[in-house]
Structure P
Amino acid sequence: MSFMPRPSSRDVIAGVGVALILIPQSIAYANLAGLPARHGLFAAALGPLAAGFFASSPYLQTGPVALTALLTLGALIPVAAPGTAEYVGLAALLALVVGIVRVLVGTLRGGWISYLMSRPMLDAFAAGAGILIVSSQLPGALGVEATGDGVLSRATWVLLRPAEWEGTSSVLAILTLLVVIGARRLNPLIPAVLIATVAGVSFSLVTQYSGVRLGDIDGGLPSLTLALPWAALPTLVLPGIVIALVGFAEAASISRIYATKERMRWNPNQEFIGQGAANIAVGLFGGFPIGGSFSRSSLNYLSGARTRWSGLVTGVVVLAFLPFAKVLSALPSSVLSAIVIAAVVPLIRVRLLASLWRISRPQAVVGWLTFGFTIILSPHIEQAVVLGILAAVAVHIWRELEPGVEFWVEDATLHVKPSGVLWFGSAAFLEEAVAERLAIAPEAGRVVLHLDGLGRIDLTGAQVLWELMEQLLEGGLDVEMSGVPPHAVRILDAVNKASPF
């Protein structure tokens, strides 16, 4: 645990403000994850408390988020029915897995792993997940009991039957969207989610709203338990790893942005530990996987928070609210659905996905494949992440198979200047390219290999360079190497027992 500075009044004000937004959001995200409302509140209370002691960024606000909630649903729905006691236990166990993975990554100083997932892959996955989340909330927002095998089929069923839409629920959802999205554009400090929630509860109580409501919330405090479905642990390992890494990407992005703004240091390893501790605490007290929230962190920053005490205050306020959670029982479900939709709409960046094809076609392929996998494999969207990562790695390897090679002939000398990385996958290409060039330049009696454009040369690349030089010498050509990187001199020396330079 790192040193905790003294809190300021701004930290308290910011923490309370975030808590007032987090309370309804946590209930909405618990519903998205297939869990009773109280478990969202548990996660909202204990997550910020635990993260506050270990986090690196003083601005990052931890708690339930939409993307992680959807990943939780996708991981657990094949194993148990949402809302059941078994499902609740699996969600807590999954949070433990996520927490342990993150703590291990941070402890082993593997924070650099947060930079390995390509942005096209992450952006495409977020867009696909956003569409799935919106689709899952449409029936609730419109007050319709939909039929179908998946979220997209149920959403389509609803959209094609406007006569089935419940009028009051639909109006409440539309008004909630207008309030939340409109306030976000006017001023992010406006507590639009809180306003929509209070208005929804008030409307429901005054009019005796007969539509679907949140219902009774067990307002008891969370209790520590290790009585979890441990037998299901093997099935949760892969989803836990995916959530641990993908869910951290948003936290890392938030922390980097504010660290740059404030010209302060940010430690990804420490942040992994902080996010891991938060998930472990949540898992031990009946919550579900959580992460860093961009909107709540932005509110925290703009409200004047400057230390990690703001997160602790947020957790304490939510914890203090738990005994009074029943006041939200009258909240219309359509308002909750609209809160979720408003939160994920910014994830669906279609224009960004479309621009990938113009910027980089290989990366566009990665992005659109990931997007397609996310939609097709739903609800198992963690598999889409794995396939997206594999696609990104495959594209990278494919591009590195052919290093750039520049040739020119000057005074009967063939100049060869490779660029990029010369490794075991690309070394053969250089050898073949030189041979082909010599075939169309018979006047060349000398070859100069300019190696200063190479960023790295591995063992196989060094061996191929040495063999190429021997072949050229045996063919009666003079050979010279220039600009050899220092590490390549060492490797060549080790391979050939004596350096030729």
Structure Q
Amino acid sequence: MVALHYKSAVELAQMIRNKSISCVKMLECFLARVDAHNPTLNAIVWMDAEEARKRATAADNALAKGDVWGPLHGVPMTIKESYQLSGSPTTWGVPTLKDNITKTTALAIERLIAAGAIIFGKTNVPIYLADWQSFNAIYGTTSNPWDLTRTPGGSSGGSAAALAAGLTGLDAGSDIGASIRNPAHYCGVFGLKPTYGIIPPRGQAMPNTFAAADISVVGPMGRSAGDLALGLDIMSGPDLLDNAGWRLELPSAPQKSLKDFRVAVKLSDPNSEVDHTYSAQLQALADSLAKAGATVSDTAHPDVDTRRLHEIYILLLRAATSGRAPDEEICRWQEIADGALPDDQSYMVRMARGNTLSHRHWLQLNNERHALRFKFSEFFKQWDILLCPAAASAAWPHDQDGERHNRTIPLNDKLVATTDQLFWAGFSGVVYLPSTVGPAGITREGLPVGYQAIAGHMQDKTAIRFSELVADEIIGFTPPPGYD
């Protein structure tokens, strides 16, 4: 029997509606879990337990009168620290924003609250949400519940760690460089990077930010694919400015079992070497898919130059994040870009060029990006899912020395740049495609690894359905040891 704290949000909501547990009692269960395990994990960095208790009491009173607020009625959950939530700090890990107590709430979070969720806390992030670790000078370091010496990922690392350890029922993250997918992979949980633009990001932002950033998305994280489906349904839809003129109607997934899926498998690429143990785990998953009756190919790939795709991604990624950089930092990047040789394709130089792109150059790259989108569209006429890694390896040891773009990770008996694995983030990200991450297994070292399932444009429900069936027929969420 699955312990309450490891049940999915869908199951928790059903328990409340069935009145097999009260909203107050469920909340207290999770708060007790936080008291017991968060001091060592540091996954949840802000809480308002008293306000959550008041809302849980109100939820119980409403249910007693037959009033169901929504599909998440009474379910306790956390959200990433970068979302605005009225009365809470929204710092993005930036020390100068330590006292930024927002008076507003992000639109996606408003929708979760309207659906009945009880938000009791916020989870840790790296500074500016810009690392595959989650540490900052305000809140300190978050650790992976599978191994406290290792990163839980980033930037939604606190979210993934809290879910894996059973400290929360559901979470909401954000993703521009695998910030949902990477932590889900490192911690053995589920995450959805939705199609760009279908969930409004308004309010998942630093002060005075109103425009949506290129590539960046927000989305749900949970312990089941069903939680991703529920979170997507609640969080998605037009923002207020668009609401008068358009509606979102995502196609449903017709697949009834894995044998109905056509799955292309891509486990390697020249841009990012993959750990042999990890790729072997993904290959085993692909073999299991074939045994389950799915159509599986390891030769069918989109007709794109992945080296150029990766270059475009890094340039557009760094252009998208350049707006928050101070003038003196941009000047430094301009000096690096001006001093580089034309054929220098190192990450540092690409980052410098991206941070200092002219608008004309951005328009040219954007045009190339849209040509790539049509290439992927042709591919997904023949295939439902493109299965690939979420990163280069399983979670790696904490490393907070120096600049993140100069750090390395151990991989196949050598050290490689952590930034190489951004390829697996940008492979779907730069072309705006949805992808889910779900558990693929446990390595010999006892660490979880996940697959990335990319689907076609607006085919978010196909990606989620794939993850749901993989969990049903092959492998799903496994709790980390020591958190019973």
Structure R
Amino acid sequence: MVRLAEILQTLLTGLMLAFIFRAFLVEPFIIPSGSMAESLLGAHATRTCPACGWEYEFAPLTTSTPTGVGFVRPTVIECPNCHHRLAPSATDTAPKAGDRVLVHKWPYAFPGLRPQRWEVVVFRDPANPEQHYIKRLVGLPGESIEIVDGDVLIDGRIARKPPHVQRSLWYVVFDQAHWPGAAHDADTRPRWMPVDLPPAAGSGWTGMDTRVIRYSAADGVTRRLVFNPDTAQEYLRDFSAYNRRSAGNFVGDVRILTDLTFLGGDGFLAVELLRPPYRFIARFYASGTVSLHMVGCDGGEERSLGGGQPAVVTPGRPAAVELGHVDYRVYLKVDGRPIAATSDADYQPDLDRLRAVGRGTTATISLAASDAQLELRDLRIERDVYYTRSPQTRRAWAGHPFTLADDEYFVLGDNSPDSHDSREWTTVGPHLPADTRPGIVPESQIVGPAAFVYLPGLLSWRPAGGLALPDVGRVRFVR
């Protein structure tokens, strides 16, 4: 009897500690919808494109439970990389449950610690305290929020995302390493096309219809490739495979990444990004020097933005290069190391014009080379999240900033076209004070920051479903 009493005491103590742990420290939470895709996923299915091999997720046709019960497959899905369309079936796409995350409940309990911008937080729905939502927090008490051309403005200035957040918000546009094959009726036209060729000079560029693009010429002529000039509007919109559509917005925030190897010559490669009214040019020389420049689209003097350090790129060895435009800042990196970037004095948005026209222009991306032998592997383009305005938007659109009072927060979903969030809410539940405004999250309703995806959408051992196992490759911290 003494032994049984000890066992019962141990079990009760364990249960009590578990309840305390859940009540005050950490609570598990399952993602209820697709409003945070692709950062965090509700019920979804995964498909590998038969044309290019890109793996992507898509949402059910109609709302299902977070566990995937009631999942209805859409009739057609579309690869975000090569835009190959296909009809999913029960034999090749099994539904998965939403990601399960751990929520820290204690960080905001300490004096002086409050929710921070860009954190992913779980909170009680202001219209229904029994429902929990998860969104990204963008507006803090006392701030004025305005969304202009897909960017968030705080008190009239661009709110730039920190690097660890930005990494989770890049979406594929096109990856040359996932070139679509000729099978499955895929569109195998090259996405990179030569332009500005002098007569009978030849392109110098080869491999645009393979996974490795090469350049070889030594005649002093500069030759150019432009990304997808025929269908750039298709690629450089805010298309989402998860939603199976675009909201119709041009995206100007993009980055170009590749592994560059100089194999000979004494020339250069230029990676160029045109975002009117400026053209930004990253130059990589076979000698190893790297630099970043900008020039007006209508001409004018080219201005150096930095770089010039010798031996940044070593001939014969691949260098991971990255040129990006995001939140009205242009930057250049080599092997993950910052080389140069614009400052606010160099480059700022024309907010009055953007408010008047409603949106900016898409980016034009090109490569230019001369007097060099080089190859580009893993050449890819990615885009940033674009915060949309829809017919349901009630606040914080261009020209109509929304000002937060004390104790009020503003939240947005990463899947902006399909996120019901602070932009759209119209009701407040009776559990909140009568003067609570629609569109805000009171601090008292925030449960805590999402910290860790401990059980991603379960991965079936066969495409049609069946025994489900944790997809351990997607266990990760929430950013």
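Every number here is computed from the coordinates shown, using simple stated rules; none is lab data. As the structure is a computational prediction, the values presented were derived from the model and not from experiment. Cβ atoms are built from the backbone, for glycine too; each structure is taken alone.
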For which of P, Q, R does relative contact order in percent (Cα under 8 Å, 6 or more apart), calculated from the coordinates, equal 22? R
Value -20500 of helix-only ellipticity at 222 nm (-39500 (n - 2.57) for each DSSP H run of 4 or more, over all residues; to 500) was derived from the coordinates of, among P, Q, R, structure P
Kindly point out which one of P, Q, R the value 2.3 was derived from, the read-out being distance in nm of label points 7 Å out along Cα→Cβ at positions 42 and 450. Q
Here Rg and Dmax of the Cα atoms in Å has been calculated and equals 25.1, 98, so which of P, Q, R was it run on? R
